[in-house]
1. Say we calculate relative contact order in percent (Cα under 8 Å, 6 or more apart) for every structure; which of I, II gives the highest result?
2. Given a value of 0.95 for FRET efficiency 1/(1 + (r/R0)^6) of positions 6 and 54 (r between Cβ atoms, R0 = 30 Å, to 0.05), point me to the structure among I, II it was derived from.
3. If semi-axes √(5λ) of the Cα gyration tensor in Å computes to 33, 18, 15, which of I, II did it come from?
4. helix-only ellipticity at 222 nm (-39500 (n - 2.57) for each DSSP H run of 4 or more, over all residues; to 500) was computed and gave -17500; which structure, I, II, did it come from?
5. For mean count of other Cβ atoms within 10 Å over residues 158-165, find whichever of I, II sits highest and give me its label.
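All of the numbers you see were taken from the coordinates with simple rules; none came from a lab. Keep in mind it's a predicted model, so treat the numbers as computed, not measured. Cβ atoms are built from the backbone, for glycine too; each structure is taken alone.
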Structure I
Amino acid sequence: MLFAKRFWPGLQDGSITLTFRTWDRPRVVARRRYRTRAGVLEVDAIERVRTAAIPDAEITRAGYPDRAALERALRGADEVWRIAFHHAGEDPRIALRAAVPGDEEIAALIATLDGIDARAKAGPWTAVTLEAIAARPGVLAADIAASLGREKLPFKRDVRRLKELGLTESLPVGYRLSPRGEAVLAARARP
């Protein structure tokens with residue numbers, strides 16, 4: 001789930017525990033966890049509600065100062081999805097990417113990357129992607145993808161796979177290697 005930056009403090013401190021969405025169908029599932037910029041949120045319940053029936057207390061729990069602000073955000077929708085959740089901790093990838101691995105873990109990560117490359121239909125991509133991000137931190141994903149002769153969306157999907165391993169991190173624009181990613185890239189470069 002995406003939240004505007006103004007909601008992040010309330011999500012982190014637990015004062016925001018509801019959101020309302022104008023989706024055509026549910027895009028989250030109860031009892032599942034979702035990573036956000038404010039940490040991991042676990043969905044407790046989701047239900048369809050009439051906008052006019054939303055109690056004032058729930059408007060506050062969703063981080064809005066009043067009904068008018070909520071209605072502006074919902075753009076006049078008569079019915080919305082009400083999603084109740086709680087903050088379930090920090091994104092584990094943050095700690096993972098900061099942790100510089102030892103030699104055994106680096107070897108395991110390289111083996112994982114080699115396995116990803118071996119299964120890739122379009123051929124090996126992990127090393128060249130890590131190298132491109134290292135050489136061009138903070139550059140638009142579309143620009144890096146184009147420099148590699150790739151389309152943006154498949155490139156971004158692949159970078160997310162590296163992010164799951166703690167090797168990259170997203171910036172407001174583009175990416176950079178994490179300390180973990182730098183260690184893996186340096187180890188791959190060694191003879």
Structure II
Amino acid sequence: MKEAIHHLRRNDSVLAEIIRRVGDYRIEFREPGFETLVKSIVYQQLSGRVASIIFERLVKAAGGGLTPASVLKLRPQRMRKLGLSKQKTEYIRDLARHTRDKRVVFEELGGLSDAEVIERLTEVKGIGVWTVHMFLMFALRRTDVLPVGDLGIRNAIKAAYGLKDSPTPAEVEAMGARWRPYCTVASWYLWRSLEPNANL
């Protein structure tokens with residue numbers, strides 16, 4: 001990781017200052033499996049605290065562990081009562097069916113390119129590129145992922161680089177060229193520059 005930090009410091013003076021302020025790189029990885037992706041769906045567009053409560057309820061209702069079988073045993077109405085929206089209930093059940101039917105095989109994802117993982121997982125309802133980017137970074141531990149549509153990244157760039165407006169995804173992509181092949185590391189530091197205690 002020293003090489004990544006050195007590369008980012010050398011190529012971007014603004015990021016170098018963020019690295020100095022934030023300190024050591026301590027990304028928190030997750031297991032690259034079904035439960036992690038379900039958690040990503042639950043957390044979409046919710047505050048962390050609310051999402052955490054709903055996710056804990058779901059795990060408990062499923063018997064303490066999330067598997068395709070334990071999710072599909074729950075009736076949609078029961079899932080709704082846990083606090084999940086109709087859409088998220090549908091998305092989680094679709095992921096469970098894809099996994100059960102071997103259309104998504106988590107054990108295979110590590111051997112695929114980023115683009116192939118995106119293609120495979122976005123076939124599931126409710127899983128977009130942003131969700132797959134998070135999975136690539138935090139579960140598959142890919143070091144060069146730049147979530148150009150992420151609001152936190154765009155706000156962090158706006159603040160750190162003194163921009164009048166948040167950059168567009170295309171502008172984030174152009175800025176990120178200097179961070180490659182360590183865009184994940186740059187992204188982590190950008191998030192941390194806004195939220196020092198974020199669970200990342």
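1. For this comparison of relative contact order in percent (Cα under 8 Å, 6 or more apart), the top structure is II.
2. Details: I: 0.95; II: 0.15.
Structure I accounts for this read-out.
3. Among I, II, the structure yielding 33, 18, 15 for semi-axes √(5λ) of the Cα gyration tensor in Å is II.
4. Source structure: II.
5. Details: I: 17.4; II: 11.2.
Between I, II, the highest calculated value is found for I.
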